[in-house]
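Novice: Dropping the structures in below, format is structure tokens.
Each reported figure results from applying straightforward, stated rules to the coordinates on display, with no laboratory input. Fair warning: this is a prediction, and the values are worked out from it, not measured in the lab. Cβ atoms are built from the backbone, for glycine too; each structure is taken alone.
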Structure 1
Amino acid sequence: MSTKVLIIGTGLGGLSTALRLSSKGYEVEMVEKYHQAGGRLNLLEKDGFKFDMAPTFFSMSYEFEELIKDCKIDMPFEFVELDPLYSVHFEGDKRSYLIYKNLKKLAIEFQQIEPDFEKKIEKFLKAAGEIFHDTEDIVIRRNFDSLTQYLFKLSTVPIKHAPKMFRSMWAEMERNFESFEVKVIFSLVGFFLGATPFDTPAVYTLLNYTEMVHDGYHNVKGGMYKIVEGILKELDKQQVKIHYNTEITSFSSEDGKVSSFSDSCGKEWKADQFVVNADAAWFRGAIMKRAAFSERKLDAKKWTLAPLTIYLGLDIKVPDMYHHNYFLRRNFKEYAEKIFKNKIKLDKPYYYVNIQSMHNPDYAPPGKESIFILCPVPDLRYKPDWSDDHQIADGIIQDLSERTGFDFRKHTETRVILNPEQWQKMFGLYRGSGLGLAHDLNQVGGFRPKNKDETFKNLYYVGASTVPGTGLPMTVISSRLVTERIQKDNGTLSQK
């Protein structure tokens, strides 16, 4: 008799776990609150335009290759490596900076503002690479059964990296570079973590190594949602059933195990094992009613910035822009220090623009353009009222038009705005936080919510707010770690 697993949530972590478990002989069933799979890795369609809703690129593509190899299937989607990686625009600067992986090309970009750049960046990336390779197997790709075990493993990381645990990413930039622009550009990875370089530990410069040297950034041919569609096809072959528009609201237990979860319509969902792909911290508080994860205690934790997203369908093509673009200002330190707690006006925010149909022409009708704009904003703890979302969006579009010389408003054929309240409602993002729990040193590894439940021996968690952390490759790793847990606890089944 097969072992049945119910997976709650169909984000990339849930889908990857379903693929691993079903390929190893488990009977898998999934329930999903939203009307289609993918979680934040989702697709919006309107008036003939398509939009990747959130992630638009990823690093560590080899983690997807590990997933496919583990499941003994062919790769169901095709990677497209980005080079240049992205473009950066500073307010008041007529030029933009293209960030190449090729350091000689990159040195030409900065030759007027950063003397001896190539020598400096090589030294910087060498140190970042050492951190990455000295920690990836010790901290990132490992389950921890206790905080003591985690701290012991952490103690085996070479002591030379210790100072970077106690100084900020920005401080590390100041030790290596002179120009404001270079320091800002290479600290943008702090924002990728949903934090700022002033409160992100310098150890996370390892991300500079992953983007510039180790693997770079990738898109997917046909759009990021092809990842989801490809996995769904494989799950269909494995006869994995997925039930949409199904929101889990309560549970029942017996003899130290969860016996079932119930949805908002009162239907019971039974299984032998359960995996939760909702936010691991929020779910423990809201559904499992754990005092340690009450709203008061969750609000005291550090969460990543929330997303304000704008989707524009334009009636013509946009000239003279790259696929991935950051629009920044000169008040970097002030903005970073104040944006989290809503202590700065959002009339001139920092934002990211992705010309989605540039590399994926079918995302827009012929001769037209599909545009995605992301503005990281305060979460609902600090800005609960988003009745001004269209006003903020209007300001961003006006600013973008002025800085590029292209009238985005004039050529907008269709438009969708999603604010943090809507993101919270659609995907259960706690307080609208875009990437879940932040990556402070006291919220990573053994300090992060565990992927095995503290009380029930047949309940597990996967995704951004459990180990190892946020981001597409991290959730793929998370699926491997939780699968290892389940197999360790239940034995390896005969594969289908």
Structure 2
Amino acid sequence: MFCDQVNFGMSRRDFFGKFAMGIGGFALMQLLQRQASAAAPVALPGADLPFRGILQQPHFAPKAKRIIYLFMAGGPSQHDLFDYKPLLNQMNGQDLPASVRGGQRLTGQSAHQARFPLAGSIFNFAQHGQSRAWVSDLMPHTARMVDELCFIRSMHTEHINHDPAITFFQTGHQLPGRPSMGSWLSYGLGSANENLPGFVVLISKDRIDQPLYSRLWGNGFLPSTHQGVQFRAGGDPVLFLQSPDGISHSSRRKFLDRLAELNAHQAAEVGDSEIVSRIAQYEMAYRMQTSVPEVMDVSGESAATYELYGEDAKEPGTFAANCLLARRLAERDVRFIQLYHPGWDQHLTLPKKLRRQTTDVDRGCYGLITDLKQCGLLDDTLVVWGGEFGRTNYSQGKLTATDYGRDHHPRCFTVWLAGGGVKPGYIHGATDEFGYNIAENPVSVHDLQATLLHLLGVDHTRLTYRSQGRDFRLTDVHGETVKHILT
């Protein structure tokens, strides 16, 4: 982005020489930089996007150009969705063997239970597609597309509570303050669309079971131009974007030109990169006044499209509607599209609550993958589905023939990926027969993050930012690319 390219070691005279034309000079510099980039030879196949991040171009040929991350906040139960364990049904109600638990720490919600009765799923499982992947009857639409999906059944994380676990998945560290994954990609690769943010966030409405904080899509110590921008359902998708009543488009343009000159003057005086970020953000907001209403206007979508995503897609703010918007944003080359769907924290009455959640997302996920494939976008769009951890194989609270709950379980859980350079119809990793520990090919959170960056052409060890005297990266000092899942 522009703020990464400014040399703040330049003199005051040089600065005003570059910015004498205010916002016009800013636009001219961007244009000249794009022309220079276009004239330069392309060293890598697939590096044809107007990369304007700190990397200028990827470290190696990317398989994907963008990511759509479907984050199921709360921890979906792998035992009731994708990781079929018939032994749990056979031993239903019996105690979890101490040798299997191995002294693992538990949350305060089930640590003081007198016993830990194994809970088999009440839902029916079947194998589907050529991959013969197991999927429960809660996800009939997902079952139809298993041969497009790459399941990782051996995910594990370090954290057992929601806030540090979600923060770890989104930023690579359990404590708040680090940049989110979308911000790292924006910083590294820049934006491929001048009129839309490189990082957009969509949150399913009416799911208040668990709070989601804006720091999860924050820029941390990176320049603020790289923070995620939340698009909301309703008449004003981006807050404070539209001009006040009585302010015309031309008046707004003149106002921003003068404001940019004042900000440029202040930047020259104090040398603060955030001031230049502010100039870029005001300009982006001005362009978004036209681009955001256009992308949010789904009135031109066909009846066949709504048939694909389901009736929920007609209701703004639902998960299905957000999936449709994600496809529209992908068409416009938004680099990182983050969808959050809270409500997966089922400690009690899991069967009832899980049915609600899967009804929300199953059809929308199928519609998104199918739509991307029909539009020719799936090959270079990487879709990720999963939560911050899994659920226990034993029941939290009372176990009955029709009801049970499950506590948090960080030792093993399932995520799936599709498109963008991952093997379709592939299953990676496995858990033991109790579904409590990983049996083969463990994948850590940092491993997954390293793999996602790799698929966009980024070496996770070389995308760094110096802050407070040390170099930081998304994967800290960890992470290995999971090469077995790559095409």
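Novice: If you rank structures 1, 2 by relative contact order in percent (Cα under 8 Å, 6 or more apart), which sits at the top with the largest value? Intermediate results must be reported in sequence, preceding the final value.
Specialist: Values: 1: 24; 2: 27.
When relative contact order in percent (Cα under 8 Å, 6 or more apart) is calculated for 1, 2, structure 2 comes out on top.
Novice: Separate question: 0.95 is what came out when Rg/Rh (Cα atoms, Kirkwood Rh) was calculated for one structure; which of 1, 2 is it? Each step should come with its number before you reach the end.
Specialist: Working: 1: 0.95; 2: 1.00.
Derived from the structure labelled 1.
Novice: Hey, mean count of other Cβ atoms within 10 Å over residues 68-75 derived from one of 1, 2 reads 13.6; which structure? Let's see the in-between values first.
Specialist: Details: 1: 13.6; 2: 25.2.
Source structure: 1.
Novice: Consider the structures 1, 2: one of them gives 2.6 for distance in nm of label points 7 Å out along Cα→Cβ at positions 172 and 420 as calculated from the coordinates. Say which.
Specialist: Values: 1: 2.6; 2: 1.6.
Attributed to the structure labelled 1.
Novice: Volume of the Cα convex hull per residue in Å³, for residues 204-275 alone was computed and gave 193; which structure, 1, 2, did it come from?
Specialist: Working: 1: 193; 2: 120.
Here the read-out was taken from 1.
Novice: With Kirkwood radius over Cα pairs in Å, for residues 52-267 alone derived from the coordinates and found to be 20.7, which of 1, 2 does the value describe?
Specialist: Values: 1: 20.7; 2: 21.9.
The value was obtained from structure 1.
Novice: Which structure, out of 1, 2, was mean count of other Cβ atoms within 10 Å over residues 316-323 calculated from, if the result is 24.8?
Specialist: On the way: 1: 14.9; 2: 24.8.
It must be structure 2, since only it matches.
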